[in-house]
Structure P
Amino acid sequence: MRFPDVLRALALAALIPAAPCFASAEAVKGAITARLQALQPGVAVSSYPLGAAAFDESLREQAESPPPGAAGIVAAGKKIWGRKFRNGRSLASCFPNGGRRVAAAYPQYDSRLKRLITLEMAINQCLKTHKEPLIEHGDPATMGAVTAYLRALSNGRKMAVRVPARAAPRFEDGRRLYFTRMGQRNYACASCHVAGAGKRFGETPLSPAVGQATHWPVIRDGAPVTLHMRMRECLELMGAAPFPAGSEELNQLEYFLGYLSNGLPLKANVGRPKP
């Protein structure tokens, strides 16, 4: 079934009602997980980080094998990570343990700044502090490479995104955006990744919302694709003007997806075919 047919079928079935207001982030996570399990009862939640491969055994080997080009991308990111600033410091000096075992806790809510901080923002905050040039959020050769390396330092760590009381409105904003219909097709992110999870987009099943935050950047055609880059592509497929990479809207969506993936292991730099 082609993508427009999936959308048409979902519309006819009216599978995405207006999302209710949940009492807590954990309640939201539990409700979405339960819905995914009801729609695809034969697929274990532990398989959700595999994305489309959770619903297609033939894709599992590809999803679990190092993709071509990944080693070179990680090596390039390591060079950026260890490059000395003019004051002798480096990106590694800004993070606990030199960046090891930290990526699974992002995005974070900064109570002092009263805003969400993604891993990319934390990298640029470090550069700004040390008066170094910032890195463009959407640039695969720089931000894509350095996040590929940094997230590889957390491979196997379970996602642990926190939503303190003060951050609840940001999480709710991300949930609302995920369930809001937009663009010429009048569909939401949840149309495909909650109601349509496991259905086909061309030859590939649609991935579930739970687990979506675990595997970024993905490697496609030898280049890293960050979560923000992919969300922008999805918005274009929906016929919507994509939010800029690094925008507050995409940060809120990432925060929402990050919490939904809590307890699932992070595995960066997996291979994904071009959609």
Structure Q
Amino acid sequence: MPPPIVDGVAPAAAQGLDADGVLQLFPTQTGSSFRLGSGDPNDTPALVIEKNARATRHGEGAVRFWSVAAYALDYSSGGTGKTIRLHIHASGGQQELTWQTQHGFLSSPRDLKNQEFTVYVRVHGIFDVRRAAVTLKIRGGKHTKDDGDLASCTMITFSPAGSPAVTRFGKELTHPEYDYVKLEPMFAASLEEDRWVGLKLVSYTPATDAGRVVNRLYVDDAPFDGAGRPANHFRLFSEYVDVEGRSTGRYTKLADWGGWQTTLRTDGVSELDFAIVSVREIAAPTR
């Protein structure tokens, strides 16, 4: 079972803290995991910064973090913009399967399935409010024009006030064909320029119901205390329950497989700071 929630907040003692001092909302299950920790994102085998962009190290008080600039791109849907993408390959290996051919995984049985994906981020230079977002993408694979079905991913977004939706659930099973479902925020928060935010995407198949996947975004909108440590005030911000046969637009397929690639992505901003990045397999609750 997940930790008890009081007013949307999980107590810090519920499941203990990880090696970054971040509250674990759900207990760890034996399986794949990734933690950047004090590592260099430019030289971490399981992490790829797209377009070979280089991250630079910085500090403000007790908070140590990395910054990376966005690169320009042409959107398949039309128009131009800028993006930053950090790809994590926690299970290693190579992708062999797609959402159409998967056997419960895309690469190997070690692919992340029930998972808790954590990032502490700050954006600078929001220039396109319509597209601006931090997106946490899971369960997926490669994005290529040669075989669009490799993408196979789902996601939850966190955007500024004034955008079409502050939070959305998305599917991109075939690249670049997206479905988005607008979600209702459970409290007032949004992506703000020059302000740190802690985000956790939790996704799991309940132990007693294999026919659905619960996808939740937790937000800590003041993520560091006065000493620069994680404040651990995560609150449930939005939720989407994926069910086999329920349409999100183009897709009716339940996305319940393990993914080879986990991605932190931005759009509509010029620069991203990131201080904590981790993902791990979790024990699924019963509901």
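What follows is calculated from the coordinates using simple rules that are stated; it is not laboratory data. Quick caveat: nothing in here was measured; it's all calculated off a predicted structure. Cβ atoms are built from the backbone, for glycine too; each structure is taken alone.
Upon calculation of distance in nm of label points 7 Å out along Cα→Cβ at positions 43 and 171 from the atomic coordinates, which of the structures P, Q produces 4.3? Each step should come with its number before you reach the end.
Values: P: 2.4; Q: 4.3.
Here the read-out was taken from Q.
Given a value of 0.10 for FRET efficiency 1/(1 + (r/R0)^6) of positions 27 and 91 (r between Cβ atoms, R0 = 25 Å, to 0.05), calculated from one of P, Q, which structure does it belong to? It was calculated from structure P.
Comparing FRET efficiency 1/(1 + (r/R0)^6) of positions 131 and 259 (r between Cβ atoms, R0 = 25 Å, to 0.05) across structures P, Q, which is largest?
Details: P: 0.15; Q: 0.55.
Top value of FRET efficiency 1/(1 + (r/R0)^6) of positions 131 and 259 (r between Cβ atoms, R0 = 25 Å, to 0.05) goes to structure Q.
With helix-only ellipticity at 222 nm (-39500 (n - 2.57) for each DSSP H run of 4 or more, over all residues; to 500) derived from the coordinates and found to be -11000, which of P, Q does the value describe? Structure P accounts for this read-out.
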